[in-house]
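Multiple structures follow.
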Structure 1
Amino acid sequence: MLTEKHLRENPQVIKAFTGLPAEVFWQLVADIEAQLPAYELKRLDREERQRAVGGGREFDLPLVIRVVLVLTYLRLHIPQQAVACMYQDATQSDVSRELRRLLPLMKQVLPCPEVWKMVEEGEELSEAELLELEQLADGLVLIDATEQQVYRPGKSNEERLKFFSGKRKQFTRKTQLAADGQHHIEAISVSVPGATSDIKLSDEVGTVERLPDDCEAQADKGYQGLDKRVSLVTVQDAQTGEQKQVPRLIVKTPVKKPKGGELNEEQKAYNRTIGQVRVRVEHCIGWVKNWAIIATRFRCAHSIYTEVMQVVCGLVNLQTQRWQAAKSHAVS
């Protein structure tokens, strides 16, 4: 069984089990340790807690093992008992407990994307809930949704139908991702049952309303009609003084092939141009699925799904920042 000493002496084990280079892992542990006292005080002093601060059992495992348990489970998504067997003195209960305890803290120290929650009709969004143009590299926002298989939910057929994806022919949960032009995941939606269409999920979380003026949004064919959701603004021509209404941002989706017809060469070229840029969000989704907890059938409670997705996206952003910094340093 592995101990902290083994991990320090064998950095390749850290990479194999967590997907993180050893130096990144140890920096993450240090960042978590720095935030831990304040986080624990807030966690133990919450209103619904019945015990006084200081009550309850002490942690049996050192912080390093607690963190590596969570990362190993996220990366490999093997049974929790199997993860526990890898590390000295760990149990299956430790893996389950630490997953729920450390995920909120990991969100604080990782470059995690924002979570877009459902927006009620007529509800006004605060400035904090909007993306800013400065957040978007090249002024681009690339939108796509991904699905993950889950176990058959509920006891009623009505409940099951909400999760049955006609595209995947499986019970799934769906999450929308919004990335910029440089592979940074800027936002994700709350996860929803897989039967929800891409455009409906976009409407329910207010995607268009959250995007900044003058940006360019690109999405796949599942978002046909998204440009119709864009509001108009009045602009004045500087030379003629003429006023006209224009969309406050640009939305581009591929042209769909007409039923029984074919696309012309101009339309095909337009679709290729969009695809060459939009593929960057596909890259992000692929990197997220390097973490097996997102790539294989989800076995945890649905209540923590969005939080798990947010942390994994934060880990992907961390790695993206790292390789981009290394690439920039090599060029300079």
Structure 2
Amino acid sequence: MSFSMNVKEELVRIIPDKTCCIKAELSALLHCSGSIILLGNMNIGFHIKTENAAIARLLYVLFKKQYSIKPDIIVTKNHHLKKNNTYTINLGTDTKSILSDLGIINMDENGNANINYNIDKNIVRKNCCKKAYIRGAFMGCGSLTDPEKNYHMEFVTDNFNYAASLKQLLNHYRLSSKIIERKNNYVVYLKEGDKISDALNIMGAFQSLLSLENIRAFKEIRNNINRLVNCETANLDKTVNAAVRQIENINYIKENIGLESLPDSLREVAELRLKYENASLKELGEMLTPKMGKSGINHRLRKLDEIAESLRGGDTTLDRGI
């Protein structure tokens, strides 16, 4: 089961106690997954489709608890590409009062219904209702990428006004959500790991939150180790390349003018470098009598590099200063 499905399986087990929170969660589920059906005699119907059996059960329980109705659930087997069954929840033939109560439609003076594409402010007036609405929206049209791969939570809708309204609700909790258009849909998304953690906390998905934080901690440790290894590798490469260059230059001096022509201080360091090719500057300095620090050894090796470059340029005059 995917991480996103695990989150939804956890959320469906949360049954709101307050009437206002039930309405908020139902409103979100209907807005995200529902469709209005035009019937005769100015009546309208409504159905919600989902491939998640647990969400279908949750809808049945919430409608029965809030409105004392038992919606019909139709199961459609889908054999195409081995997809899951589709569960269609029908609310009945006269649903205006329920849809109006949930902020899905607005009724005018003549009894005509107009679809409300924004989130009804009365539905999310309280803080507990805002959280319930976000929970319902995620179950209805949300998904979460496996945090092992990437941090990405999104809500997909086909209406821009609803996307903007949902974005505003999410950003009430400073989640920094944004909207992009994708294949005629509008996607409200969160990209930062800490914002997704906050969203899970708001929805009440505490087990999923702990799993996410464990993954984030492991990834952080792994990234720190990789950075340290990369840094050490880079430093090692730099040290090896410097040692190879120094040995090449010292051998060039040896072959052209001989090491005995060097000042004693330079000759001593040159001979140590040839004898101990893999030694660090600190180790070379400790071999001298008296001992010398890394900066002193580095200064003399740079001087040997300069002498070699001068010889390659045709200058045979040896600068004996160190």
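Quick look at the values:
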{"read-out": "Comparison of 1, 2 by distance in nm of label points 7 Å out along Cα→Cβ at positions 222 and 254 - largest value held by", "value": "2"}
{"read-out": "Structure responsible for 30, 23, 17, with semi-axes √(5λ) of the Cα gyration tensor in Å, for residues 102-285 alone calculated and labels 1, 2 on offer", "value": "1"}
{"read-out": "Percent of Cα pairs over 29 Å apart derived as 48 - corresponding label from 1, 2", "value": "1"}
{"read-out": "Among 1, 2, which structure scores highest (criterion: relative contact order in percent (Cα under 8 Å, 6 or more apart))", "value": "1"}
{"read-out": "Structure (1, 2) behind the derived value -14000 of helix-only ellipticity at 222 nm (-39500 (n - 2.57) for each DSSP H run of 4 or more, over all residues; to 500)", "value": "1"}
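The numbers here are math on the coordinates, done by the rules we state, and not lab data. Please read all numbers here as calculations on a predicted model, not as lab measurements. Cβ atoms are built from the backbone, for glycine too; each structure is taken alone.
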